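The structures considered in this document are given below.
Every read-out reported here was derived from the displayed coordinates using simple, explicitly stated rules and does not represent laboratory data. Given the structure is predicted, the values throughout are model-derived calculations rather than measurements. Cβ atoms are built from the backbone, for glycine too; each structure is taken alone.
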Structure I
């Protein structure tokens, strides 16, 4: 039911954490995966691991904040696989919980370029391919910060609220043209981004633990599959219940 056989999927931020887990699980379900990220060594490692298990994958060295790099990723995908069926905008960075007063303009710009502009640029370039086919799937990765303050500082929470705004507008503008857009909102997940963070939220999670990247990947598989075709413009929490007490 949740197979992704022969579908072509681009995963930004695919060289670590949630993006890596999604890339690997998509490949397990039969997708042809483009691992998009800046770290070539890690990207090639993931491609090798996918191929060793019989999957099909390609690494595309991409800085999502650069329009030229984004266009290069899209063209590389089309040259190799001929189409794009799924786009997962997973690239993201944190702001170390800085307030408006503590954050510099350069720090703000860098975070917004990766977390928000990158998703906009990738979507802008992938969307025409999907529209021509009359079908496509876009998943934007938010966070608990999509709904509440606290999981990051001012810029991070702003970016994660905004990414869901992009999702909703995509659903509104293109849903009747075959484009499915949804937001995945992970909670506190064991990834390199959260490593070493002493976080009081853990004690308030009803599930009693941090999440695993593979659990988010499983949700991403479902949302990319035909079984989720009637889920449109949604923001789905996968946070162990943390936000229910907020």
Structure II
């Protein structure tokens, strides 16, 4: 049965899209058929990480929500330019980055019920093993729906008071929605923080497992979202941690 993984954070700037792109790629490298949907309609950006140029994106998630195309029509094979190996496949359904389309979404909204139908259609049409959903930060009707249909919810938190408080609220919502599996990923941790102490403290505070802990990395910052980090740096310690998180997801 295909597995749906939502990657979410209460605040922006946590590295959510970067983590989504790298985890989806890491899973695809194991030989699976993987899809990614960018549901961050007001501020799309994951297409940059996959080197998908805006002029190529003739069909997007917006096209589906406005009844102009099936969701699978906006699925682009971004895996063909990556070193996936083992026969894996990776598709991305981007959101439109056109100013007029973003303004229309902000002004008129959309029927969130279409998302669930679209995800099911996409999984069936592309015969996906895994579907990653890159959510919009914060809590809204859209995020409630994507969280509710997830087999696994990955919550990204930075060692920051606002992130800690927002994550607590998000976890309460996830429990009310009966999300089956919730795990936390700590990102952008300063080198002065003891990793295992931080990992244990977060796990005990929230009562959910910590799937991974990533440092504040200058190497990631240098890449500046121009490419998938785990492909560019396959031997890096960050890539090894990504592989560990991917294994936990696949379990």
Structure III
């Protein structure tokens, strides 16, 4: 353990940028680089404040600020009496875009798997008709898919689909490819909207996501169009501890 800490400190010192940044920002930059490159792994204990102060030759105030800000940004986690550790990475999705969840998971170097829980046809209820912009009793499809990242459930996808625009939806094997992939082929998306809010999951949702009843979830309600027609209305539910949204604004 001592040898590992000494090695971490020596390598960190070499990564301090030679710029005009404030010293605390240089320390943050070096630690962030170690985490982003995978040299410092999830749940790995990082050197203590005292060790960092001594090895880097900076003040305790400087180190404390760097660690405090990295903790606030979710890169580190501090456990009372145990020390500071590299935080587990949360899955994230683009806030202003719609992507294939399988591609997002693959981009993180992980494996996507899906379980098809429900797929059926029926007549649209009043609520479903309003969501899809069709008349009540219009033929629709309903599906529920549970998505996994490696072995951990990451998303419940509940979807209603306009059967006129995707007539073979209920014949697809969504354990082999995603509904996103299929719908983009038969009714390419030209427009979308979504509503994001924090909710508490139901008992069955807790069971499916393997979470406690008091864990808040991130819910995304999304509708997508192809031309002038609404193709699908979707509810996506993610465990709050495993997921975050990311958005980038222009300058």
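Work out the source of 27 here, i.e. which of I, II, III gives that when relative contact order in percent (Cα under 8 Å, 6 or more apart) is computed.
Details: I: 20; II: 27; III: 15.
The structure behind it is II.
Comparing FRET efficiency 1/(1 + (r/R0)^6) of positions 77 and 149 (r between Cβ atoms, R0 = 25 Å, to 0.05) across structures I, II, III, the highest value is found for III. Each of I, II, III could give P(r) over Cα pairs in 10 Å bins from 0, in percent, for residues 69-212 alone, but the derived value 9, 30, 36, 15, 7, 2, 0 comes from III.
Here distance in nm of label points 7 Å out along Cα→Cβ at positions 45 and 181 was derived from just one of the structures I, II, III, and that gives 3.4; the source is I. Across the set I, II, III, distance in nm of label points 7 Å out along Cα→Cβ at positions 85 and 189 reaches its highest value in structure III.
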